[in-house]
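Pasting the structures here.
No value in this document is a laboratory result; all are computed from the given coordinates. If you're wondering where the values come from, they're calculated on a predicted model, not measured in any experiment. Cβ atoms are built from the backbone, for glycine too; each structure is taken alone.
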Structure 1
Amino acid sequence: MIQQQSLTFDEFLVRYGDDDRYELIDGELFNLEPTGPHEEVIAFIGQQINVEIVRQDLSYFIPHRCLIKPLGPNTGFRPDIVVLDRTELGKEPLWSREPIVTLGTTVKFVAEVVSSNWQNDYARKVEDYALLGIAEYWIVDYAGLGGEDFIGRPKQPTLTICTLVDDRYQKRIFRGNESIVSTVFPALTLTASQVLTAKRSV
């Protein structure tokens, strides 16, 4: 978190709307602190999902830049990967002016690649993404940074897939050569290790 005066969502948009390094949570500005390996993992996941979107001829796409505005008035999440449904964009009140989505029906999938601000990925975003009704949320902890309550002891690289059931996420942890299970992209044939190391073959 960056210590400074609290920001409204509109102030955040003016100052940092085009800067992919920052997001806003309850008026507090957070630096997403990307690293090279962090970006490799994001690119790998996006590539694999794009293949599935094209192969299945889905109406989905991965925007280059997008903010998710949840129910809180002074929060704007900038997910590492978000999959949107083009057929739902007409219902979005801000999309025609800004790449901002507010409805869970528009968002089919979100992935956050964990950095030093891991608490937000494992706690706050789990709650807000579920409240929005986002069907699937991946927490990709390639460096094993999350707390022991979330990834166990000893800490190790972990992929947590949160699947929305009713209005709550059911979480399933994947590690090593376990085959992942996605309800949004059920034909994905990847192991946890492939996702966490950003390599198609391991």
Structure 2
Amino acid sequence: MSLLLYYKVKVNDTLRVPPDRFDEDLAKVLAEIAREGFEGKIDPDLGFIVAVTEINEIYQGKLISGDGGSYYEADFELLCYLPEINEIVSGEVVECVDFGAFIRIGTIDALCHVSQIADDYFRYIPKNAVLRGDKSKRDLLVNTRVRSRIIAVSIGKFAIRVGLTMRQDALGTNEWIEEWKDELKNPKSKAEEAS
């Protein structure tokens, strides 16, 4: 079983509280404002910001001339996910298309190109929305759980693109992994397979 590498990071930022919220609990208001400002965003250094988990410290507020709001510097924690090359991940196939399969790994939909599914040529069958191996007749279907390895990561301002492979041993669908384990326990010679 693989786990995504989520991590916590402490940040310091200044948050603006609008005047119509001055009578509310400051810690709750700042937590809500931090969540609206950070959650679901992508940072080139932090990766995908999943959640604001805790407001640690709130410093004295400041007013700026001509602005009705007040500004509070605060220390808080973020839960982030930053995919790493060679990380082994588990996910679910969410879409099959002619060029590969999109696999949801935590908060990101990653692409496993047809050339990276297995040591076989996989064709897309639109009628069933399935990718099928020419030699193996293995199918890759939507809602199938798979294990894969990250081979490419590109972080832009609005998206994180992740490339996956399942071509190595112990990767692929649970069924494929079980077949691989069985082959390790009961190896067949090439001559037996050919007959």
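Suppose distance in nm of label points 7 Å out along Cα→Cβ at positions 28 and 124 works out to 0.6; of 1, 2, which structure was it derived from? Traced to structure 1. Given 23.6, 86 as the derived value for Rg and Dmax of the Cα atoms in Å, which of the supplied structures 1, 2 does it correspond to? Attributed to the structure labelled 2. Looking at structures 1, 2, which one was distance in nm of label points 7 Å out along Cα→Cβ at positions 92 and 156 calculated from, given that it came out as 3.9? Answer for the origin of the read-out: 1. Taking distance in nm of label points 7 Å out along Cα→Cβ at positions 148 and 172 as the criterion, the largest value within structures 1, 2 is that of 1.
To which of 1, 2 does the computed value -6500 (helix-only ellipticity at 222 nm (-39500 (n - 2.57) for each DSSP H run of 4 or more, over all residues; to 500)) belong? Corresponding structure: 1.
Set 1, 2, criterion distance in nm of label points 7 Å out along Cα→Cβ at positions 140 and 164: the highest-scoring structure is 1. When log10 I(q)/I(0) by the Debye sum over Cα atoms at q = 0.26, 0.35 Å⁻¹, for residues 60-99 alone is computed across structures 1, 2, the figure -1.06, -1.31 traces back to 1.
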